[in-house]
Structure I
Amino acid sequence: MTTTARPRRSVLYMPGSNPRALEKAKSLAADVLILDLEDAVAVDAKEEARRLVGEAVQSSDYGARELVIRTNGLDTPWGRDDLVAAAAAGPDAVLLPKVESVAMVKEAESVLMAAGVPDHTKIWCMMETPRGMLRAEEIAAASPRLACFVMGTSDLVKDLQASHTPLRLPVLTSLGLCLLAARAEGLAILDGVYLDLNDAEGFQESCIQGLEMGFDGKTLIHPKQLAIANEVFAPSAAEIDWSRRIIAAFEEAEAAGQGVVLVEGKLVENLHVDNAKRLVALSEAISALETDA
């Protein structure tokens, strides 16, 4: 199964309780905005954040950016009301925190459905606990409405009693399990955040590692990280040129009834053409998004 070509290179968390941040987000070059009702919002600001985020989503002021509402968990005093409000607002997706089981996904989906959630609103899952890692395969298949995994590596490192390291060796097993589960079910999957805002080089290396592993994009904690994420997770001009050439060569060979295709001495098979078409579609989707912005 394959994921869509919708760009998710840069996925920026925005505090739902901060009107200035929500306003600024309208002009930021983020592919996706996660309007947060959970970690970024103090207890006494939860209800106000819910109202502000609902108004922001319904405002249609964010162009073609994907808008996602991260709710509090259903095991908190705010989770159910968050889901009901999200259903009314109708974002592109609702992001559920600390998902550890199929039952958690289905319970949240039931609340959303009862509240009249529109068909276009998908469910995304934060994968950020050891139990979630061990159940990634079954969670990925929990619902047809489920569209994306989001890695919560900060919480994961804490729960593992591990350390944040440049190569991220302590979490590679977890990242790999979630990548396998997501791709097996045709889900998108987003890499975790990079915490050192003053380390641009380290952030870029983390993005490159995430791209090489197979992630669709990077979750971000600050707008200053947008440019690097957008550059790294976008197909390069050389990649697009090569992709178009092998697509054309393969189509010519098929039309001529030839079974083997060589482009500059390199064998081209169906799998290469499929990936080339994915990259071209992604590049075109990025161009369309940037034109709309």
Structure II
Amino acid sequence: MKFSGKSVRTLTKFMKVAGSAIRVRLAVNLLNIPQERLLELGFDENLIAGDYLIPTVLGKYTGFNANGDIKVRKDLPLEPESVMFYGSSRDWHGGIHSGIRTRTMNKYPRENIPAPSETFEIIALNGALFLSSSELNLDDKDETRNVHVTNVMLECFSEFEIYDVQKEKIIGPKLKRLQWDILPPGECPWDKAKPIVLKRAEHLEEKDKRVIEHRMKIISRRKPDFLATGRAGFSGYFVYGFKDQDVYVLESMELDNAIYVFNSEWEKISQLTKNQIINSDLPHDRIIHNKKWNLSVGRAISGK
């Protein structure tokens, strides 16, 4: 039986359809999903059981799922914050000078609400392939998560089937994460990285593109061994790898985001969600984009 709708606030209707099932998956037969929608979500054209990823942002629920949210804490005192921007000014001769600048202003603190980072998985059921949510437990304590996953599925497909994991015996093969595309190994200078970065920055305003180009150019000058670009829920994220130093620099196209520099194996980092990367116990440095950020990144890479 299919469950359909635009969104839900509670699981009342959902629970009626689920009946006595406790452990379930929300799934849609791949034959019922247009190829364009699968590509839009971030999947490859040729899907196999085990592929999974955090879906691309299509709307409100997939947006929160991939990026989380920010709550402005107006109940707390203002605090100084540095912001980078591209601007112009005149000197006393009347000449115009343009470039990357930094200004500090007082802002209310912002509280980051972590992204749930729920995934879509390709699974096999009775010889057919389905796109499925991860396994849900319909216990009351998981209601917030279950409502969120339900809304993500409805936003993407408008309807889905509910499978009882225990009775229907859904096959759960070994999973293969599809979150990063890695350029061929070898030094990745700016002339190679620039078209890739600018392609991902096409949607930004021109002044913001200049900031992103400036940041990425500075890191590329350090001659990384490889560049990994994020896809789907990681779209807009870049990882520069320096294998000899065992250092990996995570940078994004969000102007307010910090840089994260890790001293750990790239394979471990690539399997984590954004929340796990930022909040993990893996050794790392968090570098704010202030006036000295490029020096801080250089020291973190060189270890000096």
| message | Say we calculate distance in nm of label points 7 Å out along Cα→Cβ at positions 226 and 242 for every structure; which of I, II gives the highest result? | response | I
| Which of I, II leads on distance in nm of label points 7 Å out along Cα→Cβ at positions 82 and 258, largest value | I
| message | Suppose helix-only ellipticity at 222 nm (-39500 (n - 2.57) for each DSSP H run of 4 or more, over all residues; to 500) works out to -8000; of I, II, which structure was it derived from? | response | II
| message | When mean count of other Cβ atoms within 10 Å over residues 90-97 is compared over structures I, II, which one is greatest? | response | I
| For distance in nm of label points 7 Å out along Cα→Cβ at positions 74 and 274 computed as 2.5, the structure of I, II it came from | II
| If P(r) over Cα pairs in 10 Å bins from 0, in percent is computed to be 6, 27, 34, 22, 8, 3, 0, which of I, II is the source? | I
| If we compute distance in nm of label points 7 Å out along Cα→Cβ at positions 162 and 178 for structures I, II, which one ends up with the highest value? | II
| request: Determine which structure produced the value 0.9 for distance in nm of label points 7 Å out along Cα→Cβ at positions 194 and 210, calculated from the coordinates; the candidates are I, II. | output: I
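We did not get these values from a lab; they are worked out from the coordinates using the rules stated. Computed from a prediction, not measured in an experiment: that's the story for all the values here. Cβ atoms are built from the backbone, for glycine too; each structure is taken alone.
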